[in-house]
Structure I
Amino acid sequence: MKEEPAIQKRQKDVVVKLVPAELLAHRRGEIDRMIARRAYELFEGRGFQHGRDVEDWLQAEDEIVHGCRHDLRESAEAITLRAEMPSSYPADQLLISVEPWRLVISGEREVEVGYWDGKQAHTEARPQRIFRAHNLPVEVNPSTSIATLRDNTLEVVMPKATAIKKPEARSASSGG
């Protein structure tokens, strides 16, 4: 039997379970507190030198939450989000909530990180977090929304709550 080249081997779509919004309601606050704590540690590490608060916040945010490239598009029938997940993020470690006007994506996993301290190499487990909240431009139907993960791409399709209504045809016999 002939083996397929690695490029042709593609994962099948894995359905990602959608969770109730209540499960992610406090996640944004938790993430913001972690970022604020880390930004303060950076400020403290510089001897409480003022004037770099935005830089500290952005550095802390970059350390706490992993950014993902994403694209949110609207068609006549649905809003679709496509996001590139970092290095084979497993579907079972993603939490996705779809509300009528909002989409929230959250995930956390442990990754091995190597670093050099000037004398020797070290490896340690660190959390890799994803958190993204999108306010949607139109109302969607959460109960018919579907999330799938293929390779490293997450796709969330959220059908619009109300289909775009076509103008009613006027009868030629109607008087006026």
Structure II
Amino acid sequence: MIIEVLLDGHDSPRRYRVTRTDGAICLRQLDDEGAADGEVICLDWCAPEPRVYSLLLDGKSYDVHIDEDATDEEALELHLMSRVIRARASDARKRRVTKEADGPDGPVQIAAPMPGRVVKVLTPEGTAVTRGDGIIVLEAMKMENELKAPRDGIVASVLVEEGQGVEGGALLATIE
């Protein structure tokens, strides 16, 4: 899974690939193109009670209490030792469809929400689609995810083939 974290005082979010390995959570920061940028950080954790996490990182133990804003599911307040860190965290899969800079009527890019394998291309190039039509089926973590058209248009390009492996954030298709 890819998460985006925006800390108070920063202009743009940081993106991280999050994986689980042998019960540990591993994080790796990604650059703007979605490529790995930095070392992998793995930590062991447990949740002794709701919204309280005990983390073990490099042999040091940390207790983190997380307050959530009931009106904004992405807003968090992290209490770590004597610090309070305000952040916004969101699942990058929610942002799998991004529009290019040429306006709301311009091309729409369909991107992979996470690493996986293309199971099926449902609509080839040149096909007219309506909002909600399936474009590509992507298998990730043994689950199939159907990526759908966010608006009416024509499939201008399909950049992947069935059976092809893709990285999270990879461009799969464009709708005009």
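Read-outs throughout are calculated quantities, based only on the coordinates presented, and are distinct from any laboratory measurement. All values reported here derive from a predicted model rather than from experimental measurement. Cβ atoms are built from the backbone, for glycine too; each structure is taken alone.
Values computed for the structure shown
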item	result
P(r) over Cα pairs in 5 Å bins from 0, in percent, for residues 31-134 alone from the coordinates reads 2, 8, 11, 15, 15, 14, 11, 9, 8, 5, 2, 0; which among I, II	II
Structure from which 1.20 was derived, Rg/Rh (Cα atoms, Kirkwood Rh), for residues 87-150 alone, options I, II	I
Test item: log10 I(q)/I(0) by the Debye sum over Cα atoms at q = 0.11, 0.16, 0.19 Å⁻¹ calculated as -0.65, -1.06, -1.26, pick one of I, II	I
Comparison of I, II by relative contact order in percent (Cα under 8 Å, 6 or more apart) - largest value held by	I
Per distance in nm of label points 7 Å out along Cα→Cβ at positions 39 and 159, the highest-valued of structures I, II	I
Label whose coordinates, when helix-only ellipticity at 222 nm (-39500 (n - 2.57) for each DSSP H run of 4 or more, over all residues; to 500) is calculated, return 0 (choices I, II)	II
